[in-house]
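Alright, structures below, take your time with them.
Each reported figure results from applying straightforward, stated rules to the coordinates on display, with no laboratory input. Being a predicted model, the structure only gives us computed values, none of them experimental. Cβ atoms are built from the backbone, for glycine too; each structure is taken alone.
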Structure 1
Amino acid sequence: MCVTRTRSLCIRALAALAVVAVSATAWPGPAHARPRAVTVQTLHFDAGGGCDIVGDLYTPSSATRSTPASAILTTNGFAGSKDDLTGSALMFAKRGYVVLAYSGLGFGGSGCRVTLDTPSIDGRAASKLISYLGGSSGIAYRDQSHRAPAAPVRNVRLDDRGSDGRHHAYDPRVGMVGGSYGGQIQFATASVDPRLDTIVPMATWNDLSYSVFPNSVGQTRGVTTATPGAAKINWGMTFAAGGIVSGVTDPAVTPDRLTGCPNFPREVCDGVVEGITSGVPEPRVVDRLRAGSVARYLDRVRIPTLLIQGQNDTLFNLNESLATYRGLRANGVPTGLIWYSGGHSGPAAPGDFDEKRPDPARQYVARRQIEWIDHYLAGSPGSTGPTFAYFRDWVSYRGDAAPAYATSAEVDLDSTVTYPFVDRTAHFTTPPFGLPTTGDSPDGLKLITAPSHDVPGTFARWDSAPLRGSTDVVGAPTVKLRLRTNVRPFVPVADRLVVFVRIQDVAPSGQVTTVGDQVAPTRIADPTRPATITVPAFVHRFDRGHRIRVLVSGGSTNYRGGSVPAPVTITAGAQQTLTLPIR
């Protein structure tokens, strides 16, 4: 699913798969889950507009015309291909599901430009593949030129009605799985096609404008803000490079996509340039990013959804999953949430999830995926698991990661602890031209060399007293600050004050850790008023004797800071607080 391999751009050489038999090994499970032999066939699909999609159809031996099976549709993460999905596809196919794994538009041999998972393009393309799984002809071909039609599918179970309660032609019993870019496409498809029955999006975004230009103040809904924050320089350049390289890798596939902004809509290239130069995108860039975001069309997603989000992820942080979860639940959609140990910033812990070799007998997240899909597609009477589960890295275990998970019937609890943390007045100055001033670990491609420590004079920090007992934080902290600066209120967005807030764990030895490597970029419209900053959520135990540190800086390795240097004063007072959600 290209969740943990984004740093290497997730690019894989294309392998022409012939129809082959795949042997299976046994794992515990219900009777319908006994492993099957699986055949794999590579097909090409007409997505319309001269766009070819390449995909692999995995067919278990048990799926026949007389004994039809439910189906799974899945596609790759950004800059990946269908070949990245082999492990997941085989896991479901051996369990008896017909699986269609395809390379998303612009990647892995599929044509057309990358359009950021927009419902009107990527969602409609996936909808055509659902029609194919439902038995429609004239969609699948054995060749790229679309001259040799493939036989229509006749071994997939059909539904009488879609999620809208109406009858639809070629309506298979089908769900979608996948991560990152392959996670957002599930929302896009669900928003345009009521034939889709359930989805399991992993490590994906709620609002791509927040993911790329996050602002930790002024959320109008979920993570969406009225004003963009600070550009994620390293991640932005990583993904721009990945998309371009994917286009160059297959130049014969719709060659015109390499003109202009290579393999992307024009707004993407403009957004990268604006992010580097000013840190602030034009409104049309923000609109393009939001067009491919579930935050814009969340009310059109009405099917059961299991959200899986990574705790080790500085690209799509946990706050994005909270925004999607809360929105779906408010709309009455059956929704579960798992915060697992991996993500775009690092691999999952042993026994949690392995995207290359998912194993529901030995991996907690793989098993939860199976339980959800079995319930909503195969009609399994078994449980879909707890509403909320989160991984605790301070819990020791062997083998399966299940003992490291805590569960809850509710995501949001009222249990918090608040610390007044500014016991002295502090002064610092933000740097010019958005320069980095901190030693954060670089995200994505390591194109920027950061200093080993925060540059003196560019930050302020405060520590709590040593903790008398351990404190377990699960959720998004909030920091209330009152700043004084010479930056006038409501100046043009690019000239506004930008600061970065980090929560750190200070051990008795003096070792300092930025929790989850998470940073809260904050672009302040009116410095004369208190600012409430929502820090990216994390799961972390502050041990007994450790101190909790709040650090406010004027620059960051991974973000493009403010354009104009500015003096900042934070005055001591009880109104400056840190609030932590605890369990």
Structure 2
Amino acid sequence: MFEIFNNKDIEKYSSAVTLSDMEIFIFPELLYSLLLANIMSPIIWEWKKDEWFKDIDKLNPYRKILRLKQYIMDNYDFNLDIDTWGLTTKENEIARFEPFMNVETISRSNALFGYEGDKYYFSMDIRRHFGLDKYNSNMIPYWKTETVEAMNAFKYKKNYEKGAGECVSLSTLYAAALFIICKIPLKDIYLLATPLHSQNFVDVKGGIVTNNRRIVTKNMWFNGTELTVKAQRAIRNEQITIISHNTGFVHVVYPEATIDHEVYMGFEKKLKKFLVHDIDYEMLCNFLRQESHLQKFFQIKHEYHGGHRYIPAEKAYAYEHTSSFKINKSTRDKLLSEIDEYEFCQEPIQNRICLNNFDEFFKKHKVDFNDEKDIISVMDELNCPNMPLKEILTSLYEFCNIDPRLPGKNKNFIKAEPIQLSPEMSREDIVNYLESIRDTNVSADLAFYALRDFSRTEWDPFIKAALERNPVSINMYENLNEDEVINALENMPNVSIYNGSRMAQPDEVCNYQMGDGLEKAICLANILKYRNNSRSICIRVLNDHVEINFNNRIINWPSNKGLNGTIKL
């Protein structure tokens, strides 16, 4: 079996089928392959017919993206249940990937092997947040990425009412929809992966970052709200491990990079510009919104009936929660006018800096926070005893200046053929184009395996993935005997979540309780081989039905995949 692939190829190509986070980390070409598979899928193209996107071509790019964002918010949930695709062991994964990357590097870079990020993540207990704290033994979840079909099919799972997916699934869904629906060129879309998250940077209107179901503009990035803090978390605190683009990729571990060097340098400038903001009164307001423990050192002066009154900053910020107005300059007076009179003082509050003074100071001074003299001048101007002013200023600078940890410039940039797709191309033209470059572009070739198209791929990688990485189907029926398993599969609706000759994996069949006869047959083979690996199984598919032969027993199920072939296991 698997004679056409060497050991390394079979791991990479079978990984294009299962698409776990670990597999994408080891084989970075897979990230763009999933994006291309979603672009080739008919599902997102069907969105064009939705009334929600009527006349979308008349909107500017930013308005298009806002329209898309709301559609994704309405139709998809973020799925944080990392048990969806079952468990594996650290030993199994290390054995698989040791030929490609040493164990120490894997452990330092992947959340499933104990990675917790820097001290920020320790303080917020990120592993507990993601549910990883219960995997302190050798057992770890697969944490697979979903295609758009698998995302849509979540609505068939118990306790789900619409589509769902984890962060990589949502980022590649967004990228495909940005291209298909919003007609954003692929050259303007960059896929970013860290050990715990996946986001996109879109080169529109000074930059937009997608974050799970939401989008974040530069102004939103620095507004200090809880949603923004979550959106910043990965880029602010983690090493970016992969950047993927239509010209190629760069990976933090591998010395070779296929992304165009000039494109990479241009991206670095754009991202860093997005992540830096001048320090002014607006940024101070946003900073204190995020760092609420520092509000106790500030007060706000309000002109009122020809005089002044003062309010502790923390009281004013508390009113933001029930108001449509903010402390920021453009709506400050409206917010303060809503606050009850008894909250104010008629005289300045001792040992508190007046926020208004910051406004005046930053209007007159351009402060270089890398220059100690400038910091001292701010402290002198805003002199206030018994206050950690230098600490506040340092934190304010860090709030306004994020220095991303990119994969690095010291790479061997290898010239690669870019993916040259146009938003004006039809889906059929795109499939044909990607088919034509499979021999020269690995991501394009792998995309057809991520697409699960049996009519355009060898079957061996799919079968390997099905028999080695589908524990849900095994565990779901572990208490049933052979006949009961067959009956359970036979009684499922004979409907595939994938169109045409594309195939679902066994765990997709079981999670969504539906499948074509051929998909059910492979699911049955997975269960039977797990129970007795020495038994021989032969699966023959003939246009409209599939025949499963094992233990001198023959089962026939209908199949609508239009395929012909034999699988011997």
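Ranked by FRET efficiency 1/(1 + (r/R0)^6) of positions 35 and 443 (r between Cβ atoms, R0 = 41 Å, to 0.05), which of 1, 2 sits at the highest value? Kindly include the intermediate steps, with their values, before the conclusion.
Details: 1: 0.55; 2: 1.00.
Top value of FRET efficiency 1/(1 + (r/R0)^6) of positions 35 and 443 (r between Cβ atoms, R0 = 41 Å, to 0.05) goes to structure 2.
Which one of 1, 2 has log10 I(q)/I(0) by the Debye sum over Cα atoms at q = 0.09, 0.10 Å⁻¹, as calculated from the coordinates, equal to -0.68, -0.83? Spell out each step's value before the answer.
On the way: 1: -0.68, -0.83; 2: -0.76, -0.89.
Answer for the origin of the read-out: 1.
Identify the structure, out of 1, 2, from whose coordinates semi-axes √(5λ) of the Cα gyration tensor in Å, for residues 83-154 alone was calculated to give 20, 18, 13. Numbers along the way, then the final one.
Numbers: 1: 20, 18, 13; 2: 21, 19, 12.
Matching structure: 1.
Given a value of 18, 41, 33, 8 for P(r) over Cα pairs in 10 Å bins from 0, in percent, for residues 203-266 alone, calculated from one of 1, 2, which structure does it belong to?
On the way: 1: 21, 36, 28, 14, 2; 2: 18, 41, 33, 8.
Computed on structure 2.
Suppose helix-only ellipticity at 222 nm (-39500 (n - 2.57) for each DSSP H run of 4 or more, over all residues; to 500) works out to -5500; of 1, 2, which structure was it derived from? Mind showing how you got there, number by number?
On the way: 1: -5500; 2: -12500.
Computed on structure 1.
Comparing mean count of other Cβ atoms within 10 Å over residues 347-354 across 1, 2, which structure shows the greatest value?
Largest one: structure 1.
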